[in-house]
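Asks: What follows is a group of structures, each given as structure tokens.
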Structure I
Amino acid sequence: MVINKLARRLYTFALALVTLVIAWSILSFHFFDDFAIVDENNLLENTQVLVLLLSLMLSIRTAINRVRKDKIISIFFSFLSFGFILREIDLEDFDLPTWIIVLGSGSGRTILLVTIFSAIVLYMISKRRYYIDLTKVFFRSKIGASLFLSGCFLIIGSFFEDINLHSSVLIEECFELVAYALFFRAISVISRREIRTSRHI
């Protein structure tokens, strides 16, 4: 019950925040000529990171719920949240130990994420019949639809990197923020509702 209330409150907060930030960013960019709003470590990007941090926190909290059989989905969401955070944050800009910067950027980040992903996949292979069924149920659910839409918005946003428009960066960042909001929606729903399959683990 506690996690249900937390998930609802976090999602309501995130939805309101994303709506306000996108509206303010468009207004600032086009009417106040505040072009810096799309810069690195400014409002749009910082909001993206905040939504992703909320996603990571909630997905980890759901994953450590021992009574659930679908926790692998929350573990995978935790992995995606962590990967997206590393994508959005330039660790080189912070006063951090060298080993953290090496692990969290460039080839070190790639190796780290591939290692974590491989461990998740190997675990799923060990109980593949159950997890194949669980994956099918997941992608037929509203949660899977939210994750699919999130990916679509990320892909569409990436197209504007190569388009020479005055507001191309603004459009790209807004699409990314919507994508992360949909991603967080999926995590919020699954934290309140277990994905079930007829096969036993």
Structure II
Amino acid sequence: MSTTATGGNERRKVLTLVAIALVAVATIALADVIYVYTGTINAVPYTTTPLQFSTGPNAGPSDTAAEPFINFTGTNTGFTASIALTNSSAAYFYQAGTLTVNTAGSIYVTSITPPSGPSMINTMTIYIMSSSGSTVCSFTVLSGGSPTTTPSSTCSLGTGTYYINLYVVPNTPVTSTESETVTVNFGYNVVSSTSISVP
């Protein structure tokens, strides 16, 4: 047998051993080890809601004189307000909503869903006022027709009754065919004054 043939066999053996080693390493690298842990989450009702929204003294449906212009209704998860805009430089809806704070905490805006298409509203600011009429919190949710940065800074609320005022600057002219919906989500931290983004 020639030396060349012997060298070729040796080379094939080496290559075969290398291939076997690579397969073994690949098998080890692709192996998975899974540890399983269990988390149990028990949900119970909290009988006293921290915040409660309801109709304010200057809004429908309670105030029938105001109802064509502002309607404010508290829901289980927040509130719904319907406002009438016209060709004015601004509209101010005073004491449209009532906010009852049962648990002290910090309120902030977590997200804003703007209207689709051209905006009917240029600027919208939500004020939370004390029962004496002083401003406790203000959140500008739309500016130039676009949502402001969220989450916003927090505003501390003690227990008691507050009022919600809405200040709106429309994009004029306002036409009879226009309508718009803006959704504002609030966070309420009952533990600290930190604003946390909500998924």
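No lab work stands behind these numbers, since they all come straight from the coordinates. All values reported here derive from a predicted model rather than from experimental measurement. Cβ atoms are built from the backbone, for glycine too; each structure is taken alone.
Asks: A value of -5000 was derived for helix-only ellipticity at 222 nm (-39500 (n - 2.57) for each DSSP H run of 4 or more, over all residues; to 500); which structure in I, II was it taken from?
Replies: For helix-only ellipticity at 222 nm (-39500 (n - 2.57) for each DSSP H run of 4 or more, over all residues; to 500), the value -5000 is produced by structure II.
Asks: Okay, next question. Can you spot which of I, II the value 30 was calculated from, given it is relative contact order in percent (Cα under 8 Å, 6 or more apart)?
Replies: Clearly, the read-out refers to I.
Asks: Between I, II, which one scores greatest on FRET efficiency 1/(1 + (r/R0)^6) of positions 61 and 165 (r between Cβ atoms, R0 = 35 Å, to 0.05)?
Replies: Result for FRET efficiency 1/(1 + (r/R0)^6) of positions 61 and 165 (r between Cβ atoms, R0 = 35 Å, to 0.05) over I, II: largest is II.
Asks: Another question about this same structure. Hey, distance in nm of label points 7 Å out along Cα→Cβ at positions 13 and 149 derived from one of I, II reads 2.3; which structure?
Replies: The read-out comes from structure I.
Asks: Quick check: 2.1 is what I get for distance in nm of label points 7 Å out along Cα→Cβ at positions 69 and 141, calculated from one of I, II. Which structure matches?
Replies: II
Asks: Given a value of 0.90 for FRET efficiency 1/(1 + (r/R0)^6) of positions 37 and 101 (r between Cβ atoms, R0 = 41 Å, to 0.05), point me to the structure among I, II it was derived from.
Replies: Source structure: I.
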